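There are structures below to look over.
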Structure 1
C-alpha cells in the first residue's frame, strides 16, 4: 500500500494540530509555512477531516482549526482511512487462490493494526524525542 501526498500531508496537519492541542486554533497558513506546503492543497484536505469529525473549525480573526478529540483518541488509521479510503494493499476477490488471499488479508490486517495502534500523541512524542528514540513503527 502506498500512501499518497493526501495521507502524508493529512498526517502533517493533524500532528501540527495535536502539538498545539489546548492552545487555541491553528491556521492552515501557519501549518503550510512551517512545513513548506501549499496552503491551497491543505484546504482541500481539511474538509474531509472536518466532515469526519476529526477537526473543528473556529471562525474569526484568530480562527483556524483544532482537534475535535484529544491526540490520544485519534489514530493514524482514522486519518488515513478518511483521506485514502480503505486500507488494502491489493484488490482481490473470493475467486483468488486461497493462499494468496490469505497473504493479502494478513498484510492488510498488519498494516491496519499498526495504523490503528498509533495515535497522534505517539507521533508527536516520537517527533519530539527525535531519531534517538527507542520507539519504532513496524509494518
Structure 2
C-alpha cells in the first residue's frame, strides 16, 4: 500500500504542476490528509515540502488504479486541465507500469465528484489494456 505521505505528496506535485495551486485542489489534499489521520500541521508541512514519489511500480495493481483515479479527479477538480498536469499524470502512469495513454482514456470515465462512480470493472478493463507489467 502506498504510504499516506507519498500519496499526498503525489497529489501536491500534481497540484503544483501548472504553477496554479487552486483552492479546490488544496481542499481535496487537506481533506484526504485529515480523513487519513494527519493533523493540520502535518498536512501543511507536506504542502510546503512534498516528498519524492519514489518507486510506484511495486504497488499491487488495485492500488495503482486507485492512484490513477485520485490523480485524475484532482486534475479535473478545478475544471481546468493544463498540459503540464496531463504530462505529470502520464509520468506517474509510466512509474506505475502503464502506457501514458491510460490517463486520457480513464479521464473520460472518472468524475470529480466522489458521489459519481463508474463501474469498477470498466476501469479495470481500461487499465489492463495499458498495463505493461
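The numbers here are math on the coordinates, done by the rules we state, and not lab data. Since this is a predicted model, take the numbers as computed values, not measurements. Cβ atoms are built from the backbone, for glycine too; each structure is taken alone.
One of 1, 2 was used to calculate helix-only ellipticity at 222 nm (-39500 (n - 2.57) for each DSSP H run of 4 or more, over all residues; to 500), giving -17000; which? Computed on structure 1. Computing distance in nm of label points 7 Å out along Cα→Cβ at positions 28 and 92 across structures 1, 2 gives 0.8 for structure 2. Comparing mean count of other Cβ atoms within 10 Å over residues 4-11 across structures 1, 2, the highest figure comes from 2.
For Kirkwood radius over Cα pairs in Å, the calculated result is 16.2, so let me know which of 1, 2 that is. The read-out comes from structure 1. One of 1, 2 was used to compute FRET efficiency 1/(1 + (r/R0)^6) of positions 36 and 100 (r between Cβ atoms, R0 = 41 Å, to 0.05), and the answer was 0.90. Which one was it? Source structure for this number: 2.
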